[in-house]
Structure 1
Amino acid sequence: MDNVNESGYYVPKRYRLKFSPDFTYAAGQISTQYGSAAFAYFTLSDLFGDHQLSIGSNLVFDLRNSDYSIQYAYLKNRTNFAASFFHQARNYQTFFGDLLRFRTYGGGIDFQYPLNRYQRVDYGVSMIGIARDFSTVQSVGEQNLQNDRSSFLYPQVSFTGDFSIPGFITPVGGNRYSLQLSGSPGIGVDAPQ
């Protein structure tokens with residue numbers, strides 16, 4: 001055996017990052033409004049739980065028409081760090097026969113800093129974009145048929161205290177609170193009013 005030395009002790013080896021699945025989920029639906037759809041989500045982490053990667057998607061035909069999210073979290077230090085990206089698209093048809101797509105997309109960076117066992121501070125910033133794209137225009141009459149898009153920042157900070165006593169499904173005692181401050185300043189000339 002190559003993992004034991006002459007004295008019978010195990011030979012130490014450097015830790016190599018190797019991901020394994022923590023959580024896997026898939027669901028499907030059939031709807032009279034949207035037709036059929038499916039969604040898959042899975043989370044991977046390394047042996048020590050220092051790195052976590054989550055991916056979810058319902059890939060339809062291409063990336064502009066699909067829903068997907070990707071998140072990476074680095075949890076080794078006292079301050080936890082997470083970076084994420086998401087995209088969501090919905091297609092609709094107007095009364096006049098126009099086909100349009102509404103998209104919400106963005107990314108964010110978040111941090112978590114525990115003050116003690118029961119209290120923590122969360123802070124981060126996200127950039128969120130929204131868009132309306134016309135796929136096919138068959139309208140009659142005067143209508144606003146422009147493609148629109150807008151984006152804004154979403155900074156936030158929160159203070160959380162959790163002094164609850166866990167129960168089987170819900171806490172059996174104690175209290176839990178959170179104070180949050182957030183805003184949404186627009187970015188550029190297309191910022192929402």
Structure 2
Amino acid sequence: MGLELVLVFDLDGVIRHFDSLELDAQIEAELGLPAGTLWELVMESGDLDRAVVGGFNRRQWEDRIEAELRAGTRNGADVAASFQRWRDNVGKADPEMTQLIEELPEVPVFLFTNGTDRVPEELVRLGIDGLFAGVLNSYNYGLRKPDPAAYLAAHREIQAVLGLRVPREQVFFTDDKVKNVQAALDFGWRAEVFQDAARYRQQLDAVTADSARN
């Protein structure tokens with residue numbers, strides 16, 4: 001395949017998965033908090049949106065969540081000890097996607113994630129840091145998907161890492177969020193919504209064949 005294609009993967013929901021509902025429920029029960037409290041603090045406070053564009057580093061974001069938990073806890077539980085399990089959770093790498101990437105011929109592979117400053121460390125802990133030529137991280141850009149400027153920043157980093165001019169149509173991107181895929185298409189990348197490893201293989205075969213014809 002050579003440099004006919006550059007492959008770019010979203011991280012969460014594609015390469016990595018979190019099964020945190022059980023852990024969240026355990027922590028909430030220990031702290032005497034209503035079910036769903038952690039989800040609301042993590043996903044609905046707006047702090048995550050700020051953390052992935054450099055407004056906070058990962059530790060600061062986690063500290064803000066812990067402070068909110070402490071403020072809501074009335075049963076004398078050890079908030080720090082309970083929440084440490086949440087801090088330590090880096091999810092699990094998808095074995096099928098990991099194998100797929102390992103089996104690819106010589107082709108540049110990148111991650112493009114709305115992530116925090118801790119993503120490189122998390123990839124090491126997951127054992128997948130060696131799979132990628134580079135990590136295109138919103139934290140470093142101050143911009144997140146689906147902002148068009150984030151795709152421009154990511155494309156420039158791809159070219160810098162490879163030391164080559166890369167036409168936009170040579171990049172094939174997959175993400176589990178439709179809005180991020182549409183933004184990639186609008187930018188000029190090829191892109192497909194991620195479903196599972198088997199479907200991705202089919203999508204990649206089709207894109208590879210089309211690239212070879214052109």
Structure 3
Amino acid sequence: MLDGMDITTAKLFHRVRQLSALATSIAGSKVDQEVQIRYTRAIQLLERQVNASIWSLNLNNIRQHGSATQPKQPIAVRTCTRTWHCTTLIFIYMVLRKTPPSSQTVEKLVRRAKFSLQILTPDELWVHFPPLFLLWVLVMAGIASSRHTDRLWLLQTLKRLRHKLALDSWEAAKAILIQFAWVDHLCARPAILVWKELDTVEL
């Protein structure tokens with residue numbers, strides 16, 4: 001299980017990674033129509049499951065406060081969950097469904113992702129939020145925010161994180177990113193552009 005995820009979000013994220021691997025394997029090859037249909041339906045099902053997990057008051061209450069039979073989740077999970085939902089949906093739309101960043105759906109998700117980070121206290125963001133997961137979050141949001149006013153804050157935060165993690169090259173960053181959800185032929189080029197842009201960002 002990845003840091004910052006509980007059993008529910010980890011299972012869903014495992015499915016995101018499976019579909020990412022499938023997207024990589026079928027890229028540039030002639031795919032049977034039935035395989036493509038199953039792939040599309042799997043993405044749609046995953047999207048519904050992620051959305052359902054967002055609106056489950058019972059799950060969220062247990063996650064934040066615990067119950068008679070379950071303890072509340074660790075602070076890393078409680079800190080990350082809102083951001084996890086936003087960024088996972090960004091990835092599903094932008095990468096798996098190939099929705100352009102200029103779409104209203106992606107724009108709304110970028111704003112939500114930024115807000116979910118901005119409302120955290122400094123300790124929550126820089127101590128309790130798992131830094132490797134935060135790297136993936138900020139790179140995905142950075143790609144998705146290519147035309148958004150939210151971009152500067154996201155890049156400034158990413159630059160601070162780059163310094164904190166002592167990442168001196170794109171290759172070092174990519175080695176972390178591919179541990180999460182990644183489709184190289186769709187993610188690599190825009191992610192490299194985000195990484196290079198950090199050198200022009202002032203803190």
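Among the shown structures 1, 2, 3, from which was the value 87, 46, 38 of Cα extents along the principal axes in Å calculated?
Working: 1: 87, 46, 38; 2: 66, 31, 27; 3: 50, 46, 30.
Structure 1 accounts for this read-out.
1, 2, 3: which one has Cα extents along the principal axes in Å, for residues 40-103 alone, as calculated, at 43, 22, 14? Kindly include the intermediate steps, with their values, before the conclusion.
On the way: 1: 56, 21, 13; 2: 51, 27, 18; 3: 43, 22, 14.
The value was obtained from structure 3.
Among the shown structures 1, 2, 3, from which was the value 1.3 of distance in nm of label points 7 Å out along Cα→Cβ at positions 24 and 176 calculated?
2
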Supply the structure label, taken from 1, 2, 3, corresponding to helix-only ellipticity at 222 nm (-39500 (n - 2.57) for each DSSP H run of 4 or more, over all residues; to 500) with the calculated value -21500.
3
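Laboratory data are not the source of any read-out in this text; all were calculated from the coordinates shown. Only a predicted model underlies this, so the values are computations on that prediction, with no experimental measurement involved. Cβ atoms are built from the backbone, for glycine too; each structure is taken alone.
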